[in-house]
Structure P
Amino acid sequence: MTEITSTSNNGFWSQFWRIGRAKIGLILVMIILIPTVFAPVFTSIDPLKQFRDGLAPNGVPLAPNETYIMGTDHLGRDMFSRLLYGGRVSLLVSFTANITAAIVGTFIGLLAGYYTGILDSILMRVTDVMLAFPAILLALGLGSVLRPSVQTVIIILSVVTWPTLARLVRGQTLIVRDRAFVESARASGATDRYIILHHILPHTITVTVVWASLSLASAVLIESSLSYLGVGVPLPSASWGNMIAEGQSRYRIAPWTILEPTVAILITTLGFNLLGDAVRDALDPHTSRRL
């Protein structure tokens, strides 16, 4: 694994803002993040409320109009409100799962890389087993046997994403643990816990940061896929995935019911991918490709 070069805070931000992808990614993320986080400011409509005037006389959802700026769904619910509150759920689940997986993956990677031998073999064999399954298939398998809920989706996303980070952190730890300053700390009587937390962790944290920034887009996609297939966020709570599932049977007469959440997912994943690339390039100038 290529070692990621550590930079000062000022150096990082200087490099970061020089990358064109950073600005584009930030704009795309803010387009989604601000309205969803401050959803009550942008709309006062209950996303679960069914309006009598939200359907045409023949029962067809209403297209975007002055009253419902993004139209309504098959139950007469406001699509704009559901899009914002559904995005809240999708992003909350993705962020929480990403943070949890970052903590677990970093911890396991540090232990495996520092304590070579039996512990390393056990942890890495477990990691290999997890990595042997495609993330989406493993997530579907877990989702099919667990009760659908927001908490369940967070657990599933955490379980399927931490192994990759554990591998990366282990590789970086193997490089750092043999350096002179670590040997000096060990010779001076420092405990393993102190060495790991104060000497090795600071030199592996950039790996976690880069992974977390790139993994957010995948987390959003997996959460949306689970909710779309009915093993994620349960109805009637809105999430972008189950909004697409509800609208797919009426896509000919009400295409906006699937286009709007699909575009939201597209913008979010593209934005996070661009930001993740920019973070990686700013932390590792040797492999950056400037726009």
Structure Q
Amino acid sequence: MLQIRKVTKTVFMLAMTAGLAVSVFPSGATPASATNNAGKPTIVLVHGAFADASGWSSVIQQLERDGYNVVAPSNPLRSLSSDAAYIKSVLDSTSGPLVVVAHSYGGAVITNAAAGNPNVKALVYIDGFIPDVGEDGLHLAGEASRVATSIEPRPFPPFGPNDLDFYIRQDVFHEVFAGDVDETTAAVMWAAQRPIAAASFAEPTTAAAWKSIPSWALIGRQDRVIAPESLRFMANRAGSTVVEIDSSHVSMISHPSVATELIKKAAAATEAAGATE
């Protein structure tokens, strides 16, 4: 009986270890010490506000099918500085080379988090902020952005004057955030949205990784969260390779193949640069 208990405990511990590996390294990704597939860079996907990493599901499936290791961490959405610090820790603990991809507010996060990391070889912005030092999301969203009139504030503990989370209201979520996905999908996205702390949008950027790392940008011409003209301005200023499509703010969901192909182009450029070093 004692021997059976020992075997059972060993099996349990192995199962727990495997479970932790799956939870810490989502989407089949491997620990930092693992070797990348055939020299391909690891793709790190960072979600934005009002969303979670599940928005990358179709992109992840396509990238993994093409042999890429993919990591899609949870962006805390508490403040730009703390979010960037958290994502920086993910990048620091993931073996390179890395292609770091972000959607929406996540663009501001990776712009700060990737700065100074020599393993980050490319940045990809999907309908995302590409701020410079001192800039914040409130001023970069553009006059045509409808997000300011679409949010619903809700207080959280300790309920101080600045302890507010922002959600996008149910009555406008489909139109403003995800206009080119079907109503059923948009309803699920609204129900599962993760709020962002109000302070996050107003906090200024302290580093601009795009000044030293090549970048790519996908711009949705029907984006109502970040005005398309603002997306163009930021991408052109960063010297990004730009692709524009007829899409809402969530082009990685409504046009996952387009988003995936742009990520793969950034990865291919990384591989080519690595081959010449």
Structure R
Amino acid sequence: MHAKRGIDHIVYCVRDLDAAIARFEAFGFTVTPRALHPFGTGNALVQMQGCFIELLAIVEPGKIGAAAAGGFSFGPFCRDYLERREGMAMLVFESGDAHADHGDFTAAGLTTYPVFDFSRQAKSPDGSEATVAFSLAFVTDEAMPQAAFFTCQQHAPEYFWKPDYQRHTNAAEAIAEIVMVADEPVAWNALFDGLQGAGSARIDGGVLNVATARGAVTLMTESDFARRFPGETKMPDREGPAFAAAVVRVPEPDALRETLTSQGIPLGKDADGNPFVPAAEAFGLVVAFVAA
């Protein structure tokens, strides 16, 4: 097993990409220009320090057919997810070698698929375009039908990461934590040890805490989630564990709260007093902010 894999990005499925871009810009994020995938989806990104939020929608439904036998079908998975709800569908970890990751995951007894390679065009802040390419190693679990995981190896990172896209009026720095809701959080210890290495997942009072090289993953029950994020009730149409919150690190959460409140954006206050955008205001996912 290789070293712990940091959070690379999240796949955040929305039905209206333009609306999602506008909403995230209102939250104080800089959003990249839209891009197209060759398999029917399109995205726009919120780049931070070594990680990003991928806002993704189905933009060319005719290119998305039935799920292919034997492989992970990215487009059909997103389409099927959006037929039930909007929100975060996949958690992605960074990779230096997707094929090695595939080998590690297979050896750990996880459900894996052939490594998927693809490329697309990316637009730079100056308007120029370049080809970016990726290799992805997927992992799923049949008892977790609304969530998937993969590692992402970038083959042209110099064309992908752009400092101009990483400057945000809310001063966002990185994804600090991903929170999942599960009926039995501790039952997923083996999956996350398989993804991150033995001993990465630790149980604390019925909560599963997973350390990564960048950020953390936390699994908790719906009741614990509601205590942490007051006002957040049962997730609609949840089948098995599901991604429920993305926590973003910012220098001054209180100052950000004042700014967003003054702009009319509804905010909640978590159990530690930090601001969060309710899931109903953020396309099915709680977007929370904590101090750097």
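One of P, Q, R was used to calculate distance in nm of label points 7 Å out along Cα→Cβ at positions 97 and 265, giving 1.7; which? Structure Q accounts for this read-out.
Suppose you compute mean count of other Cβ atoms within 10 Å over residues 65-72 for every structure in P, Q, R: which one lands on 11.6? Considering all the candidates, the number was obtained from R. Which structure, out of P, Q, R, was helix-only ellipticity at 222 nm (-39500 (n - 2.57) for each DSSP H run of 4 or more, over all residues; to 500) derived from, given a value of -12000? That value comes from structure Q. A value of 2.5 was derived for distance in nm of label points 7 Å out along Cα→Cβ at positions 193 and 225; which structure in P, Q, R was it taken from? Structure R accounts for this read-out.
All of the numbers you see were taken from the coordinates with simple rules; none came from a lab. Since the structure is predicted, the reported quantities are computational estimates derived from the model, not experimental observations. Cβ atoms are built from the backbone, for glycine too; each structure is taken alone.
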